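The following blocks contain the structures, represented as structure tokens.
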Structure 1
Amino acid sequence: MLLEVESSRVISNLNVPARHFVCLLVWDSEQESVDEISQVAQVLLGSGGVYFCTWGEGCEKVHDIIDEVSNAADPGPADDSVVMTTWHDDETLDEALWFFLRCTHPDQPYEDSCGAAVAVLIGNDADRSSRIRYALTHPRKFSQEVVDAESEPTVNSNRAGPSAV
């Protein structure tokens, strides 16, 4: 599922077809206030988010604020349940999408009720939207493409190659 919004101010409760979900939040939020980011975190947590991957400029701050809002909220299904969060500031969007699709596993108390993956794209960006849609529509093909791209040898231009005589 992909939710695309022009501004964080229009995000309201999500209608997700599962009690809990994992979320990839793609947002260039470096200019956003703590209050604005907290509001988005409250909406996503209140809608059932239990694992968040953040990506985009300022994603570490978003990650930290989601942690703070989550810790201040009511406990989950178990007193020791944890809402998981990761940030991906040094990765490409493809790498963050791959992690989202392949590596997000909610904390044990949420395993049975976590049945959806939601990507939230804040801001108008046709390229990001297209790439997210492709990854969500063709997850196996997308994942294989990312793995193949990662395993391609890199060319080191400082290395001496065979010399011509």
Structure 2
Amino acid sequence: MRILGVDPGYERLGLAILDGDGRGGGTLVWSGCTRTSPKAPHPERLAAIFDSVAATIAEHRPSLVVVEKLFFSVNAKTALLVAEARGAILAAAAKAGVAIDEPSPQEVKLAVSGYGASDKVSVEKMVRLLVPGLREDALDDEVDAVAVGLAGLARAKLAARIA
């Protein structure tokens, strides 16, 4: 199974393509980070996010796009911008006809580290253990996208076992 894991963001969008290995882990095919210019108008930034996700789907042909649900923080303005970015991501996946899964941040942490309240350092350590090949200089958005992809793999395997 090929999955596109997405860590949604407005300024930086983490993307990771993983192939499932059937044993709970995944093989990293590609990861990257899309940045939008703070000088660009808001609609252009959303279009850039849409285009980046659409291009990644077209190039790697995942069977599932996994997008982390939004965790509302204290900063409502940031939360709204990320929510709009999520809309662009979901629209790109839907337009491509790819299935979508949306785990919560706690579900991602649980799938990767076994503890739903893990801190970022613990999650990154586990991601690097579970998915060899992730660049040392990968941005935290890329690491988070890999974690989201791993959660998607775990959830898809669980759903297949139940079915």
Structure 3
Amino acid sequence: MTDKDQISGWFQGRLPDEWFTSAATVEFDRDEIQVVGTLAEPKLAKGASDDVRTAALVARIQGFREDTRGQRIRIAEEAQQVFGRKVSWGASCGDEAAMFTTFSTPAMTRLRMEDRAVLDTLVDSGVARSRSHALAWCVRLVGQHQDEWLRELRDALAQVEKVRATGPNTS
């Protein structure tokens, strides 16, 4: 069983059925597990304006956040014991979405002067608050503009894992 199957299956089995309209999306890396579920949309009066609809969707998400806080904390603590990763929660409703908790982890890197100058320019211009924020901004920018390439790279890594798993047993 892969980590993906184990983690996803654990959360699908552990989350209350009444929370979401479908199976929650469970994504993870080495440090964090993100669980995001879709909430049922609130019933609105016919002809409700876009502003009323948006306010209702946001209120549904906020209500879910407050109403499930204790149970989400217990589930997150259990998951952290089982998987050794922090758990972040989010919800979507209609075209609104929010992450309630997120985990930021430091990433150490060594940068040459010309690379630090790029970060300092972003800080000096007000685009970023700090070098750390500037580096995170750069990573998000690359992620946005290189989605297809990163997707191909992740697919190739998944294929390498499959081949590695079918290789000879060296133990």
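In terms of percent of Cα pairs over 19 Å apart, the structure with the greatest value among 1, 2, 3 is 3.
Where does the value 1.9 come from, among 1, 2, 3, when distance in nm of label points 7 Å out along Cα→Cβ at positions 9 and 49 is the thing being computed? Derived from the structure labelled 1. Computing FRET efficiency 1/(1 + (r/R0)^6) of positions 97 and 121 (r between Cβ atoms, R0 = 35 Å, to 0.05) across structures 1, 2, 3 gives 1.00 for structure 1.
We did not get these values from a lab; they are worked out from the coordinates using the rules stated. Values in this document were obtained by computation on a predicted structure and should not be read as measured data. Cβ atoms are built from the backbone, for glycine too; each structure is taken alone.
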